[in-house]
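J.: In structure tokens below, several structures.
None of the figures in this text is laboratory data; all of them are computed from the coordinates on show. This one's a predicted model, so the numbers in the text were calculated from it and none came from an experiment. Cβ atoms are built from the backbone, for glycine too; each structure is taken alone.
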Structure P
Amino acid sequence: MKKLFALILALALALSVMGGALAEGNVLRYGTETEPAGFDPHTISSHASLRVMGQVYNQLVDVNEALEVVPELATSWEISPDNLTYTFHLVDNAYFHSGRKMTAEDVKYSFERILNPDLGALGNSSSYAGDIDTIEVVDELTVKMTLKKVNVTFLSNLSSSYCSVVDKDVVEANEGSLLRADGGTGPYTLGEWVADNHVTVNASNNYFNEAEKATFDAIEFYVMTDASSRLNALRTGAVDLIVADTAMLDLVNEGDPIQTISYQTRDYVGLFMNCKRAPFDNEKVRQAVNYALDREEIIEFAYNGQATVSGFIPASMGHWAVDVSEKDYYTQNIEKAKALLTEAGYPNGFETVITVGLEDGIRDMGIVVQQQLAEIGITAEVQNEENAQYIDDWKAHNFDIMICHNGAGSDPNRGVAFFFSSTGSANIQDYSNARVDELCVLGTATTDTALREEYYKEAINIILDECAAATVACPMAYFLASPALQGYAPNASNTSNFAGVTLTK
């Protein structure tokens with residue numbers, strides 16, 4: 001009954017699009033799977049929000065598909081010989097959507113906001129901006145940042161949305177919140193947000209980067225949680241582009257005028273177990289959960305077989321990855337799992353809750369994981385949450401088991417330190433290991449790639465062996481689009497770049 005209601009609702013949304021109630025002209029209509037959680041780039045991490053914020057905000061630098069750092073709001077930079085001081089030279093024609101020119105003072109304000117512990121910013125960690133000690137405005141277009149310690153990943157860290165430059169005046173006018181406000185300099189301005197329906201961004205008339213300027217008058221992001229309804233909306237021309245999943249690929253008929261766009265992610269999905277809650281504070285219980293999982297079955301059910309078994313540093317990260325096929329607990333062993341539960345004091349298993357939400361793959365994983373855990377005596381209730389509640393519980397570490405879809409980033413420091421160091425902003429499972437913390441520090445303190453690889457691989461093996469999480473798979477990412485959409489080429493570094501993309505209608 002719930003699925004039927006969702007289908008009817010999504011179809012109604014599709015019909016409202018076809019009715020032309022919104023923007024007209026050169027508009028990209030984008031069907032997405034989830035409701036955004038707000039648009040503050042310093043505090044919001046949901047995929048639905050990031051898609052919108054990617055149009056509205058800029059950072060000092062960007063990272064391209066080859067993982068090279070390239071200019072954005074900073075045209076160039078110098079790094080001191082001791083690798084502690086970074087001097088950034090800014091573009092002289094970037095304007096906030098309020099109309100005010102962006103200067104070095106705005107960069108200083110933005111990073112001071114990120115570093116303010118009262119905000120709870122995701123960028124306030126060594127994986128992003130957390131190692132900044134002082135910020136100095138040299139002149140209107142020059143800002144100098146000095147670090148507390150050497151962090152060789154600092155420059156690439158600044159490419160994250162969590163390190164966006166924001167408009168101080170807009171933040172203060174909205175009592176410190178950007179959840180529904182536009183404090184950006186990006187190619188699009190934030191327009192209408194109708195909850196559970198759509199978000200519109202409109203082309204900025206004053207964007208500083210001619211090569212990256214908006215090619216659409218507007219982009220309309222439609223919330224269509226039901227996958228079949230998204231596909232039907234694409235078939236009928238109600239939308240031009242949709243977020244897809246592997247199950248949807250089988251629904252595309254040979255004669256459908258639909259193009260498939262895909263790329264290999266640097267993401268992973270897995271179970272995060274709360275290390276501060278019994279029984280998951282017991283390592284043997286976490287190990288038992290790992291042994292209980294048939295990861296290939298999960299991939300087949302949740303991703304239609306279109307994913308690879310993976311740790312939290314996927315093989316797509318190249319030489320940084322550890323081969324998890326060599327780990328015994330990545331092969332299902334029910335008897336071993338039951339024995340570990342008995343050793344941990346739970347011979348008859350226990351009851352728990354699996355929190356899911358945000359996207360179809362996560363929800364589908366919850367179903368099959370529930371069945372697999374039942375084989376070792378763990379009775380799990382699957383708690384399917386709306387976006388806002390899921391994110392609130394993520395931030396509050398309020399769960400027994402939470403299934404998450406995370407990005408490993410462009411450097412192993414994010415994949416390791418951000419999610420598993422004691423001070424990591426995304427260490428939602430409250431895992432702690434002193435040696436891992438030490439290795440994370442060592443890994444950011446040297447430019448020797450071979451030595452960094454040694455440090456991070458030691459940390460990765462510790463985290464895997466202590467089962468701080470039960471990582472499952474690295475998925476492909478898919479989009480389906482009208483043949484009229486030309487030039488859209490998402491990659492693991494950027495899925496939100498619509499510069500040069502056109503609709504030939």
Structure Q
Amino acid sequence: MNTSPCTGPSPDPTSRRDFLNRFGMGLGGIALAHLLHPTGARAATEAAVSASDPGILARQFHHTPRARRVIYLFMAGGPSQLETFDYKPLLNERHGQELPASVRMGQRLTGMSGNQATLPMAGSAFKFAQHGQAGAWLSELLPHTAKVADDLCIVRSMYTEAINHDPAITFLQTGSQISGRPSIGSWVHYGLGSDNENLPAFVVLVTRGKVDQPLYSRLWGSGFLPSRHQGVQFRAGKEPVLYLNNPDGVTAESRRLMLDRLKELHQTEQEQNGDAEIDTRIAQYEMAYRMQTSVPDATDLSKETEATYELYGPDAKKPGTFAANCLLARRLAERGVKFIQLYHQGWDQHGGLPGGIRQQCKETDQPCQALLTDLKQRGLLDDTLVVWGGEFGRTNYSQGKLTATDYGRDHHPRCFSIWMAGGGARPGTAYGATDEFGYNVAENGVHVHDLHATMLHLLGVDHERLTYFFQGRRFRLTDVHGKVVKGALA
């Protein structure tokens with residue numbers, strides 16, 4: 001079995017276990033030392049986390065990284081690029097006219113609008129203006145994002161292969177339309193390891209109370225990678241991680257003793273059958289023990305100043321809102337979490353789009369701007385890659401009846417917009433373009449695999465060399481193609 005630091009599966013678990021055993025009780029002992037002597041244990045802890053979870057690359061990057069971590073703001077449902085970042089004055093002029101056949105070129109439609117007798121083009125109900133020194137066109141729905149326009153690399157030429165939500169979201173999160181592959185956060189953890197032994201390397205935050213396209217835990221699952229690489233969802237409320245706290249009557253000391261005995265049993269079993277997942281279980285039990293102290297501290301937003309709350313907006317004090325999750329994402333980034341995934345649902349506007357997207361932008365616009373501003377103020381934006389976007393775009397024609405004040409847009413995989421900021425992305429840039437009707441990519445198309453390749457590149461990883469051997473072949477996040485979008489790099 002190939003175990004090279006660039007292409008092989010995880011290093012030999014036996015040697016890792018032997019190393020940890022030299023620390024007495026392993027990571028459990030270090031965790032206990034943290035509780036008793038937090039200052040004196042810091043040096044030993046840093047050495048242990050580097051040795052115990054350096055990732056398959058073992059800190060030997062393929063090239064110099066620009067980013068140390070990623071915050072991925074995923075707008076589930078498919079936000080309309082025509083109401084946010086892709087200004088199309090001609091579309092406004094042709095409002096109500098039939099979509100020309102020469103523009104559509106026979107491309108497939110969904111069953112929701114494919115049987116319409118007409119496909120009337122719908123101009124945006126919202127005004128656009130240029131912002132920043134680069135003059136980026138942004139919708140009036142995004143007044144706060146407009147303030148940080150010069151920090152953004154807006155990619156207007158994204159395209160995907162899936163036309164329905166589930167495969168499209170799965171594609172953006174795992175590099176495959178078919179479920180079962182590792183998520184991008186799992187690939188990052190597998191390759192680069194962790195920077196904090198007391199928190200998961202991959203954390204997921206979902207906006208509370210939003211009802212739209214379903215989100216499944218497999219979207220942040222580890223697939224065929226070892227299960228320790230899967231994302232850990234933090235929830236709003238008194239128990240951010242389910243089943244983490246000790247039951248009534250169980251003390252930290254008794255939990256420690258139980259874990260030590262359980263570890264001995266697992267190690268005996270591992271020596272007998274060589275199952276690497278047993279080591280994963282041991283590591284996860286130890287992580288859960290350490291998280292009993294670290295998670296409450298990381299998720300305690302009451303320590304933030306009023307100025308910070310004001311920056312993120314009134315929702316920041318409401319647990320589980322997108323604003324509160326953005327603030328929590330900054331706290332996790334400060335603590336060395338490698339990949340932070342935020343999901344915000346509700347962008348699937350087949351009808352009533354003007355009212356629906358206005359509300360969506362109200363919930364997300366200020367927190368997004370605040371997150372970038374907060375990261376920059378703390379010196380974190382330079383090495384934090386922030387990505388914003390959904391699973392596909394929306395059609396330039398109206399789904400259903402077009403009226404003077406209302407319209408809807410169907411799914412559109414042919415083109416959509418995302419943005420990146422910080423972490424080596426080129427600021428103040430609009431990369432790629434769509435045609436004058438906003439229906440097809442006209443310049444510098446960016447495929448989903450290209451986006452993933454670029455994100456890994458900014459983390460110091462060659463997407464073609466980060467692979468995992470499974471079922472007879474080597475898999476990678478970008479499957480068999482994908483290229484780094486050099487025009488989007490600083």
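J.: Tell me which of P, Q gives 2.6 when you compute distance in nm of label points 7 Å out along Cα→Cβ at positions 133 and 389.
T.: Q
J.: Please state which of the structures P, Q yields -10500 when helix-only ellipticity at 222 nm (-39500 (n - 2.57) for each DSSP H run of 4 or more, over all residues; to 500) is computed from it. Can you show the working numbers first?
T.: Values: P: -8500; Q: -10500.
The read-out comes from structure Q.
J.: If relative contact order in percent (Cα under 8 Å, 6 or more apart) is computed to be 28, which of P, Q is the source?
T.: Matching structure: Q.
J.: Looking at structures P, Q, which one was percent of Cα pairs over 22 Å apart, for residues 53-148 alone calculated from, given that it came out as 29?
T.: It traces back to P.
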